[in-house]
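A short reminder: the numbers here are calculations on the coordinates, not readings from a lab. All of these numbers come straight from a predicted model, not from anything done at the bench. Cβ atoms are built from the backbone, for glycine too; each structure is taken alone.
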Structure 1
C-alpha cells in the first residue's frame, strides 16, 4: 500500500439521530493524537462541521506540516500558524529569525524534530488538512523555547465527538466541559486508530452513543476527559 494512501473513517447515523443533531445545533469535531514527552503539549481542534448527514466520510492524508506561531498557548486560544512547511519523519525543521526556516534530512529516525536556532520562543507543532480541506490546521501545539529542539511523532489516531460548543479549527483544548462553554452539550468521545489499508466503519446514535463492533482499534473517552493526556502520548 503506497505511503500516500489516505486514512478513511465512515460514520453512519439513522435519520432520527441526524435530525436531533441538526435541531440541537451540534458540530462533529475531530482531534488528532501525537507522541511527545512534554507535559506542556496540548491538542487542538482539527476540524468542526455542522454539515451532518446520515453517511459521513472523514478522510486525511498522512502528510504533515511543521509550523511556528506567535500565539500564546492558552486554553481556548486559536493557534494561527505564521509559517509552515512540509516535513516527514527523519527530518528536522530549523527555525530561524521570524519563525521561518528550512527543513533538512537530518533528524531522529521515525520522528520529526523542530529546532530553534534563535533565542526567541515560539509556539510550534504539526498541521494537516482533513476531508479535502484546502487549508491545513494545527493538530497540536507545544512551546519551543530559544535554542531548543522539540521531537514528536504524529499518530494515526483521531478523537471524534459531537458538541453544541462552536469550536474553530486550531483551538487549543484541555478538558472540554470544564475549560470551554460549560453550558454546552457534549457527547462521549471515540478515539479511533485509523488504518491506511482498511477503512474504519462506525456509527453514532443520539441515545445509544458510539458503535464500532467493540474492535480493539477504538475506545470510548468520557465527555469530561483530560484530552491532553488522552491525545498527547508520552511514551
Structure 2
C-alpha cells in the first residue's frame, strides 16, 4: 500500500477559510467606504458647488467611517478572541484533569461521524499521542490554536479597506470641473461597486450577475436619493 499524498492543486491549508473571510471582509469594508462617502459628497454637491464644503464633508465622512469600522471590528473580534481563549483554556484543563474521559469523548465523536468503534478508538489514540489539544480543538470546537483572532489586525484591516474605498468618490468629485463632478463620481462609484460585487461573488461562489446587479442598483438608488435631498436642502437654504 502506497503512502497517501495530497493533491497539489487542491487547497488543504487550515487557514484558507480564515483568509477568505478576511478578503470578503475587506471587500465589504471597501464597499461601505465607497457607498457612504459617495452618498455624502454627492449629497453635499447637490446642495452647493463650493469645493471646500464638499471636501470637508467627504474627509469628515472618511475619517468618521474608518474610525467607526475599526472600533466596531475591534470590539467584535475582541469578544470572539475572549471566547476562543476561554474555550482553549477549558479544553486544556479537561485534558489535564480527565484524560481518559477526553479520549473516550474523542473516540465517540469519530464514531458519530461514521467510523467503526475499533477505528474510532484507533484514530482517537493516534491523534491524542500526536497532539491531544489540537485533536480535541479540531474535533469538538473546530478551532486552530495557531489561528486565534487578532482584534488589532481586524481593526486595522477594516480601517484600511474603508479608507481605500472612501478615497475613490472623494477624489472623483474634487478633480473634475463643477458641471462634471456628480456624473464623474456616479460613474466611478458604479464601476467600483460592480468590481466589488464581482470580487464578492467570486469569493463566495455566488452568481456574478446577481451580485453586480444588486450592488449597482442599490448604489445608484442611494446616490440618487442623497443627491435629491441635497438639491432640495440647497434650494431651501438658498
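Supply the structure label, taken from 1, 2, corresponding to relative contact order in percent (Cα under 8 Å, 6 or more apart) with the calculated value 28.
The correct label is 1.
Tell me which structure, out of 1, 2, gives -28500 once helix-only ellipticity at 222 nm (-39500 (n - 2.57) for each DSSP H run of 4 or more, over all residues; to 500) is calculated.
For helix-only ellipticity at 222 nm (-39500 (n - 2.57) for each DSSP H run of 4 or more, over all residues; to 500), the value -28500 is produced by structure 2.
For percent of Cα pairs over 27 Å apart, the calculated result is 54, so let me know which of 1, 2 that is.
2
Quick one: distance in nm of label points 7 Å out along Cα→Cβ at positions 38 and 206 came out at 1.7 when computed from one of 1, 2, so which one is it?
Among 1, 2, the structure yielding 1.7 for distance in nm of label points 7 Å out along Cα→Cβ at positions 38 and 206 is 2.
When mean count of other Cβ atoms within 10 Å over residues 78-85 is compared over structures 1, 2, which one is greatest?
Going through 1, 2 one by one, mean count of other Cβ atoms within 10 Å over residues 78-85 is largest in 1.
Once mean count of other Cβ atoms within 10 Å over residues 118-125 is calculated for every structure in 1, 2, which label goes with the largest value?
Evaluating mean count of other Cβ atoms within 10 Å over residues 118-125 on every structure, the highest lands on 1.
Upon calculation of mean count of other Cβ atoms within 10 Å over residues 94-101 from the atomic coordinates, which of the structures 1, 2 produces 11.9?
Label of the source structure: 2.
Name the one structure among 1, 2 that mean count of other Cβ atoms within 10 Å over residues 166-173 of 22.5 was derived from.
Attributed to the structure labelled 2.
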